[in-house]
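Alright, structures below, take your time with them.
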Structure 1
Amino acid sequence: MSVFFISDLHLNHENIIKYCKRPFKDIKEMNQNIVDRWNSVVKKGDTVFHLGDFCKKGNPTAFIKVMNGHKIFIKGNHDEELIKYNIHPLTSHFVFRYNAEDIMLIHTTDWLPFPWSGAWIINGHHHNNNTAMFPLINDWNKTINVSAEMVDYTPIEAGKLLGMRGKNG
């Protein structure tokens with residue numbers, strides 16, 4: 001069983017295609033492509049931490065049912081549909097333990113619930129809008145941006161992701 005991370009799928013959000021220059025002609029193509037990519041790497045027994053902004057409009061249950069793995073949702077600023085349809089678990093942050101290391105999972109670092117110790121943070125929120133400040137891996141400030149655009153719209157496995165640290169400066 002593996003653990004994966006991704007953020008900001010924005011399923012059913014037509015404007016996100018233009019806003020983030022996503023390579024899809026419409027939301028139908030985007031939604032299907034994202035579900036297919038998810039299921040290409042996530043197996044039934046895996047766990048996926050989705051770090052906010054899962055679905056913009058409509059009932060997210062239809063997507064959740066066809067996407068493999070156990071999903072843990074970290075609340076984003078566009079998760080009204082998860083709340084509306086009472087999708088649980090839903091939390092604002094989570095401390096993930098990986099190889100004796102605590103890693104904060106949160107939608108955006110603006111929402112840190114307490115002063116964080118300088119350990120690594122995995123977040124989303126920034127998409128591909130400012131990759132100089134919010135790249136996939138930022139070794140300088142110990143943040144990892146798993147917005148969908150940064151991980152090719154595909155959940156990324158914990159060991160692979162965390163193994164990328166220290167390789168870009």
Structure 2
Amino acid sequence: MPLTIDAATPADIPLVLDLIRELAEYEREPDAAQATPQQLHDALFSDRPAAEAVIARLDGEPAGWALWFQNYSTWTGRPGLWLEDLFVRPQYRRNGVGRGLLVYLARLCVERGYGRFEWSVLDWNTPALDFYRALGAEPMSEWTTMRLSGDALSRLADGQL
């Protein structure tokens with residue numbers, strides 16, 4: 001089956017929202033996916049987009065997607081790509097969709113002169129960890145991801161901490 005990967009368009013927003021919900025369910029947080037169509041439209045298609053996204057289709061059917069944004073490394077002195085989400089629908093796994101998406105993004109990094117291609121993966125997601133390692137990705141075990149959100153973010157912003 002032919003694999004195609006194309007930039008998401010505004011018409012893809014309902015599909016992307018479905019894929020976000022499917023990813024949230026897979027990651028055991030179905031209620032965490034709260035993005036609205038307008039938020040997604042603004043993030044991807046405004047004058048200053050916050051992110052980019054592609055849709056992978058296998059034999060014309062939506063099989064997966066990826067969403068990323070540019071970051072910057074002071075150490076390399078170059079931008080990089082942070083992969084926020086990559087998801088392949090279960091029925092399309094083991095058909096080269098995930099690998100195709102990662103190859104697409106690796107080529108994008110090289111074309112744009114980015115110094116790094118990074119992402120997070122849940123520590124319990126053994127199939128993904130094994131897949132990424134097989135492609136040559138290395139875990140950054142000495143780093144811990146930190147997050148401020150909700151009330152904690154608001155309290156810090158207000159100087160209450």
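What follows is calculated from the coordinates using simple rules that are stated; it is not laboratory data. Bear in mind that the values here come from a model prediction, so they are computed numbers and not experimental data. Cβ atoms are built from the backbone, for glycine too; each structure is taken alone.
Taking distance in nm of label points 7 Å out along Cα→Cβ at positions 20 and 92 as the criterion, the top-ranked structure out of 1, 2 is 1, with the highest value. Taking helix-only ellipticity at 222 nm (-39500 (n - 2.57) for each DSSP H run of 4 or more, over all residues; to 500) from the coordinates of each of 1, 2, which one would give -10500? Going label by label, the one that fits is 2.
Work out the source of 2.5 here, i.e. which of 1, 2 gives that when distance in nm of label points 7 Å out along Cα→Cβ at positions 36 and 148 is computed. So the calculation was done on 2.
Starting from the value 3.2: which structure in 1, 2 was distance in nm of label points 7 Å out along Cα→Cβ at positions 60 and 84 calculated from? Here the read-out was taken from 2. Can you say which of 1, 2 returns 11.5 when mean projected area of the Cα convex hull in nm² is computed? Among 1, 2, the structure yielding 11.5 for mean projected area of the Cα convex hull in nm² is 2.
Quick check on the output: 25 is relative contact order in percent (Cα under 8 Å, 6 or more apart), derived from one of 1, 2. Which one produced it? Corresponding structure: 1.
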